[in-house]
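Asks: Structures are listed in the sections that come next.
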Structure I
Amino acid sequence: METKNKLCQSCGMPMSKEPNGGGTNADGSINALYCSYCYQKGDFTFKTNDVKEFQEHCRKVMTESGQNKFMSWLFTRGMKRLGRWKN
């Protein structure tokens, strides 16, 4: 059984802000490690192993949805310490 994380282990979004309770595994069950924006049907929605590429993607999505550039940078700078990117 997965432990409940406070942050998505891919993007760092607070899991308290997750609208669906987490991403979904291949069998449709909830995955508590990743948010539904990052993980669906047992796979990552943004295919990359490069944290810098993923940070840029997330900053772009955040600025397009109204977040300012500085805050977008601030929210993504700690991603390399999250579970998906540690290896």
Structure II
Amino acid sequence: MDTKFCQSCGMPLTDKELFGNNADGSVNGDYCCYCYKEGAFTLDYTMDEMITHCVKFLDEFNKDSEVKYTKEEAIENMKQFFPTLKRWKTNV
């Protein structure tokens, strides 16, 4: 099974408990519980603000990952990856 990623922060959605929920309480399959609750985004961020927020969790990510990123590498990777996510995708 392919891993789904939060379409806002890019977090892997590996467990049902990590999914956000819609206003009616149903599971939202696109966003994590940290980004999306009760049918709305929890953080009113721009994409750059979200990247700054996510890089705060780099040590936790590196602890559980085979590949260890520096802060600069992580930011650069997120700047490439985030525009592919549903929340940040622009119709150009």
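We did not get these values from a lab; they are worked out from the coordinates using the rules stated. Because the structure is predicted, anything quoted here is derived from the model rather than measured. Cβ atoms are built from the backbone, for glycine too; each structure is taken alone.
Asks: I, II: which one has distance in nm of label points 7 Å out along Cα→Cβ at positions 52 and 76, as calculated, at 1.3?
Replies: I
Asks: Work out distance in nm of label points 7 Å out along Cα→Cβ at positions 28 and 60 for each of structures I, II, then name the structure with the largest result.
Replies: Numbers: I: 3.3; II: 1.9.
If we compare distance in nm of label points 7 Å out along Cα→Cβ at positions 28 and 60 over I, II, the biggest value is for I.
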